[in-house]
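Visitor: Each structure below is given as structure tokens.
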Structure P
Amino acid sequence: MLKVILKSVGILLGVIALLFAVLFIAMSIANSPTYAWRALRYFASDTQDYKIFPERAIANDTTSSIIQRGNQGTPYEVEYLYNGELRSEVLDDLLKRTDTRAFLIIKDDQLIFETYLESSRKEINTSFSVAKSFDSALIGAAIQDGYIDSVNDPVIKYIPEIAGRGLDTLTIRNLLRMDTGIRYAGDDENPFYMKPFGEDAFTYYSPDMRKIALSVGPGKTPIGSAFHYNNYHPLLEGLIIERATGMHVAEYLQERIWKPMGAEFPASWSLDSEASGFEKMESGINARAIDYARFGLLYLHNGEWNGASILTSDWVRESTAPDPSDVRPFEVNQSWQERGGYYGYHWWGLTNSDGSYDYAARGHLGQIIYVAPRKNMVVVRFGGEADSNVIWSWVINALVEQMP
């Protein structure tokens, strides 16, 4: 009997090994052996992914900007939308059960709430797609510095390699607003067995992101006609920033934003590989929660922070405010639009009943920098996703509503 069991186990292991080998070969052909190894070894992304990629350092300055501590009171409970219904929960309990590791509330430039669960102020938090809002800021800085003329510049001005594919009228603004029509199918649009060959995986694990960026082609949707979340866009933006400024993207972030805003800690930007050395534009900033909060404060103050005018107020407004003429349908993320949400230049916006608007840098697993000008607030949350039904945009929007 034991021999039969051992033989069956051996056959099963052999079949698994064969399937793994076949999948590895297929993924290597589709992309590269490095990609195949990363995707099969790590599969779904998680909060510790900053440890698996090489990185480029982002230095802070010798002094950091001051965020005073305050005591204006925070809600004991928060009532928020959960599965389409209102739910009331003690804030501390909510943070604990959702694998939240850092939660900060800044109001009137005072840090009134700061908690870390199985973490600390010095803990590194990877940004995931929160990085896209930094990409947007860097495009604004490059326009301000004269490296880029405007968001209306055609992409082929900086990336002529993609000319002649039906994308010649594509502009930087299309990239920022995610309405390029570039062919892209995310994980939610693919059957599970195609995920290792999908664009979400390609734009996350590929060791040569420049090559991936230059592979783009048009889809079925005309340029500018519909919103479609697409990770090729930040890769193309990275190429534009790199070519226009003559600097690595992380270096430009360091000199134009990280040091001027008075970051308390150094940071880093994950790279696709040592050989390529291109920043993971779609996801790869690694920093402390308090410095993500400083980035939120920079936007709350219309581009000014730490005594310096870092971005123009026009850029902050243009990139975050709702556009009354924007009638684009959402091909994905329809629930966001249905609840009064919009998408600016890599910022997710929410219109409020009083005519004001909030906006947020959002990332996978609930990473968020939420800016609420109407209450002079910035709220930061980083951590895992123990409950995918908790949508932090709705939680924080409700929390802001409850604040005096």
Structure Q
Amino acid sequence: MPTSTSDPGRQVPPAMSEANRIIAILRAEARSHGLDAIGIARLDDLGTQPGVHLAAFLAQGRHGDMTWMAAQSWRRSHPRNLWPEAKSAVVLALSYAPAEDPLRVLGEPNRAAISVYAKGRDYHDVLKSRLKLVAARLAAETRCDVKVFVDTAPLMEKPIAALAGVGWQGKHTNLVSRTHGSWLFLGVILTTADLVPDAPARDRCGTCRRCLDVCPTGAFPAPYELDARRCIAYLTIEHKGPIPRELRPAMGNRVFGCDDCLAVCPWNKFAATAREARFAARSETDNPALADLLALDDKTFRQRFAGTPVKRTGRDRVVRNAAIAAGNSGDETLLVSLERLLCDASPLVRGAAIWAIARLAGPARIAALATKYRAREPDHDARAEWYAECAS
């Protein structure tokens, strides 16, 4: 019978086979490096279902402009397509459970809601260094090859984690753990070693649909299905163009990511606050004032968000998002900050600022701005035309 390894702290009987000895070593190694969960999966057991789901997702265009997902779809559909010699996957997880309710900031429209995962140190750096240590021990004990992955290669970590018993994919399509709720960072070690697998996790969502019903933009066409094109996390982080007008009001003050579907999961009641201090919110990322974000140039943006996931998205998209949040805030004191963005070098920022001003300002102020920019831009460039549209 497979030895359960979903909890790094679980004890193993002294009498064991060589295969189970390796598993016990891996569990102890994971525990020594502060990892919160570990599970083992045989790649032969993964089957074709994840690949079928991915193909349907792509065929319906639900990946939006994440073209890298379609370009690597064949390799992504099964780990063996990425590395044919691999036999097993070791899934390791690190909790980032917050100390406070991340949805509380949604009631403070002057502040920018930043997703819990992005408030501290970039998890790629923290998790990958620990995976490498566990992988090195695995290679030394088994004399087999290993490769480490943390969300940067065409690998579907969540189906593998479910097969390895770390958790199950909930109706919001994210992994859910009985111990850590929805707050887990995942990393995978693929290996040519044939390891003893854990039992797959059982879906425990039951009839609950809180994660589906809370979504502000209706990004879930059905349970266990996501349309990224309507997901605020995708729109604020991955999407490179203007955010669709019809979705902007529903964004509220969410400037980087969205925690709604994660935060309402009932299994979070069992999750203890993350032990990793580097995941704690910094003052610069702990839901800052919108006015501060609207004032960022590229240099100050890089300084403020250095070492966090926010930096990878870039200044223009973050300020675009902050402008939309300002338009949703109802706070006319932000108009001065928004008007400064009308001459921003980025058309993405300018367009969002125009939309926000139209939401906050009265017709007289908009008409005055249109006149001002017509005079400044005699050829009636895109900015003047936008203002004419807003004033009509």
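Since every read-out is calculated from the coordinates, none of them should be taken as a lab result. This structure is a prediction, so every number in the text was calculated from the model and none was measured. Cβ atoms are built from the backbone, for glycine too; each structure is taken alone.
Visitor: If Kirkwood radius over Cα pairs in Å, for residues 105-256 alone computes to 17.8, which of P, Q did it come from?
Guide: Values: P: 17.2; Q: 17.8.
Of the structures listed, the value fits Q.
Visitor: Assign the value 51, calculated as percent of Cα pairs over 28 Å apart, to the correct structure from P, Q. If you can, show how the numbers build up before the last one.
Guide: On the way: P: 48; Q: 51.
Of the structures listed, the value fits Q.
Visitor: Give the label, chosen from P, Q, of the structure having the highest value of mean projected area of the Cα convex hull in nm², for residues 233-336 alone. Provide the component values of the computation, followed by the final result.
Guide: Values: P: 8.6; Q: 7.9.
Greatest value across P, Q: structure P.
Visitor: P, Q: which one has relative contact order in percent (Cα under 8 Å, 6 or more apart), as calculated, at 24?
Guide: It must be structure P, since only it matches.
Visitor: Follow-up. In terms of FRET efficiency 1/(1 + (r/R0)^6) of positions 145 and 369 (r between Cβ atoms, R0 = 25 Å, to 0.05), which of structures P, Q is highest? Intermediate results must be reported in sequence, preceding the final value.
Guide: Working: P: 0.60; Q: 0.00.
Of structures P, Q, the maximum of FRET efficiency 1/(1 + (r/R0)^6) of positions 145 and 369 (r between Cβ atoms, R0 = 25 Å, to 0.05) occurs in P.
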